[in-house]
Structure 1
Amino acid sequence: MDRILIVDSSVQNTELMRECLRNSEYEVITAESGFNALAKADLFKPDLIIIDTELNDVSGYDVCKKIKTNPATQYILVLIVSVQSSIDAQIRAMQVGSDDFMEKTFDAYVLISKMQSLLRLKYLSDQLKQKYIELEEKNNILEYQLKMSKSVQRSLLPKVSFTFSDIDFYSKYLPAMDIGGDFYDIIEISSKRVSVVIGDVSGHGIAAALLTSMLNLMIKNLAAKYSNPDQLLFYLNNEFYKIFENSESEMYACVFYAVFDTSEKKIYYSNAGQTLPAFASFENNSAFELDATGLPIGLIKNSKYEYKTIEYQEGDMLLFYTDGLMNTFYKDSPNEFMSRLFNILIDCLTVKEPEEVVDMALSSFYDYSASESEKMERDDVSVLLCRM
């Protein structure tokens with residue numbers, strides 16, 4: 001049973017938090033001050049600490065920093081809760097080492113969702129640490145780190161196969177031999193709105209796996225606050241830029257973000273340097289790219305992003321993919337690739353099953369018979385189909 005430490009100076013707030021967790025299988029302990037929280041963190045070693053920023057004795061930010069800099073408690077997850085939901089408050093929470101941030105709404109669904117996400121990451125982290133200890137004696141630490149980084153990264157690339165308000169979603173991820181930087185997710189915003197994000201971070205290896213994990217959490221937090229895709233990319237870019245502006249290495253990420261409004265049958269979208277998705281129109285029997293411009297995330301502060309809209313009808317399709325799909329055979333001939341992809345989508349407009357459409361696209365562009373040496377040179381391939 002996971003142990004949760006709730007830190008809040010208000011007894012009323014603590015009880016509201018307890019009420020949110022009443023039907024969940026967690027052992028809950030409480031602390032009313034920062035110093036009491038530090039003592040209980042050291043004594044009980046909770047799996048997760050939920051801490052308010054406004055405490056009677058010290059700031060919740062300071063408590064988080066002490067927890068993360070203490071070797072005895074540094075691996076305890078910390079979720080900072082604040083009445084302030086500004087970007088500055090979220091950035092400050094990240095700077096002191098918090099694992100996540102949420103506005104003080106006491107929304108049970110949001111709270112439990114964040115807790116489950118963090119505890120899942122802790123479970124993967126605990127596995128990583130345990131295996132690291134076992135393999136350290138065999139001098140295989142680096143090899144193990146690479147394997148576990150792949151495992152962590154791939155666990156954050158969910159196998160998608162479900163229906164949301166008459167839209168069928170289906171995804172397929174074909175990993176490279178090395179650790180790539182692909183990521184994608186589907187985020188339910190409301191009963192009538194759902195968003196799709198797909199992207200690729202700079203570099204490969206462990207650093208890429210860490211960046212995809214970080215971006216995944218950042219985007220989920222921002223998706224609940226910013227309804228327009230261009231706004232989300234604007235604030236995501238500034239957060240990412242601030243984190244790495246003093247880094248010696250250039251860190252950036254390409255991201256395409258789209259919001260489906262099923263009540264109006266519209267798609268709102270913006271792009272930050274990512275491969276453009278392909279839209280196939282059932283009524284017009286045609287296919288084209290959802291064109292939108294914008295620099296990759298993290299390159300320039302306050303970068304602006306185009307905001308575009310398209311209507312869809314029953315039978316239409318939208319295919320998101322990363323550049324690994326093109327690079328296998330058509331790296332030097334993108335126009336030929338797009339022409340063939342459009343023809344495949346048009347031919348598949350009468351195919352009802354999304355899985356069949358994805359398999360037909362992959363069979364045309366992905367070499368399943370490649371040798372191990374060829375696979376070492378290959379990038380990840382991520383494909384996500386939306387069938388309206």
Structure 2
Amino acid sequence: MALDIDEIVSLIKAPPTEEVLTEERLRSYLSQGVKLRHYIGFEISGYVHIGTGIICMQKVADFQRAGVDTIVFLADYHSWINRKLGGDLDTIKKVAGGYFKEALKQSLRVVGGDPDKTKFILGSEFYEKVGLKYMENVIRASMKTTLSRVRRSITIMGRRQGEALDFAQLLYVPMQVADIFTLNVNLAHGGMDQRKAHVIAIDIGDKVFGYKPIAVHNHLLMGLNISESDVKMISTAKRSGDVEAFEEGMIEIKMSKSKPKSAIFIHDTEDEIKMKIRRAFCPFRNVDVNPVLEILRYVICRVFPEEIEIVNEKTGKRSKFKDYLELERAFERGEIHPLDLKNIVAEKLIELLAPVRKYFLEGRGRKLIEEMEEIRITR
């Protein structure tokens with residue numbers, strides 16, 4: 001049965017969505033009968049963690065339920081520019097078409113999506129297919145974007161403002177804007193760290209390309225091993241209203257494959273998940289900056305919406321909570337020990353990721369993991 005506009009908007013706005021730019025434009029497109037075409041682009045680098053595989057794919061699954069055409073763009077040229085996997089384009093292409101593509105497919109499946117209903121497009125193959133059209137769009141986007149704005153937007157690459165760049169890296173932002181319009185999509189999706197590029201696309205879209213896209217930004221999971229100094233830095237920037245400092249701070253602490261001890265990878269073993277969660281930053285009664293609570297809220301409670309049961313490891317007492325907010329309030333009051341919280345989070349993560357782990361460590365995907373291990377040895 002077809003969904004009405006309110007139901008579609010509700011799916012698109014559902015967590016882990018942080019913002020929609022803009023809901024008014026989204027409703028306008030839907031009321032006009034405009035077919036929504038989505039894309040999300042990924043750099044190709046190391047192993048896929050739950051911030052990418054679970055959080056981002058949750059939204060792709062939501063878009064599928066809403067009847068949106070979905071595209072996953074494997075951005076090999078962008079990865080090359082940003083010097084991923086040693087800056088070796090051949091290696092990047094191999095990983096993109098092998099491990100990375102399959103990891104995203106397996107992740108989409110465990111969050112209730114259908115990989116067969118999403119197009120997976122390799123950037124270099126797409127550029128070859130469209131030819132000069134893409135280069136023209138890069139130039140068009142560049143002509144309407146100032147150098148200073150491009151430099152302010154390099155945070156989409158995971159780089160800080162003021163950082164030394166080579167010229168190729170300055171092309172990254174207009175290339176990402178050009179991707180949107182060359183793919184002819186009207187719903188650009190990414191983490192909050194991709195916001196600046198999407199805003200440029202919105203600002204110049206109707207003047208240069210004839211339409212303004214919608215942008216949907218999902219939550220960024222924090223890394224597990226953030227520190228008190230990280231918390232202080234972010235809190236200070238937030239209180240002072242320093243948007244740039246706050247944004248850079250959040251990007252600095254996000255879950256990253258470059259910090260493997262601070263990330264849960266989708267095919268981690270049970271022991272690895274338990275160890276990483278056990279060592280995670282989880283201050284007593286702190287609900288503002290707490291990566292373990294974040295995983296519970298954005299990953300576990302989304303997949304397992306039933307009651308949450310916490311077992312006190314010391315006394316054996318069992319406490320049930322009808323939803324995340326009830327549990328969060330109890331944690332803030334000091335009624336739940338961090339260790340007991342970590343135990344349930346690890347247990348549920350192990351359950352959620354079991355099919356992915358089985359595929360990559362025991363099944364057909366084992367060869368892809370072995371290829372990645374070889375790449376990591378030689379890089």
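Key figures for this structure:
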item	result
Per relative contact order in percent (Cα under 8 Å, 6 or more apart), the highest-valued of structures 1, 2	2
For 3.8 (distance in nm of label points 7 Å out along Cα→Cβ at positions 86 and 126, calculated) the corresponding structure among 1, 2	1
Comparison of 1, 2 - label where Cα Rg over 2.2 N^0.38 Å is highest	1
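Read the figures in this text as sums done on the coordinates, not as results from a lab. As the structure is a computational prediction, the values presented were derived from the model and not from experiment. Cβ atoms are built from the backbone, for glycine too; each structure is taken alone.
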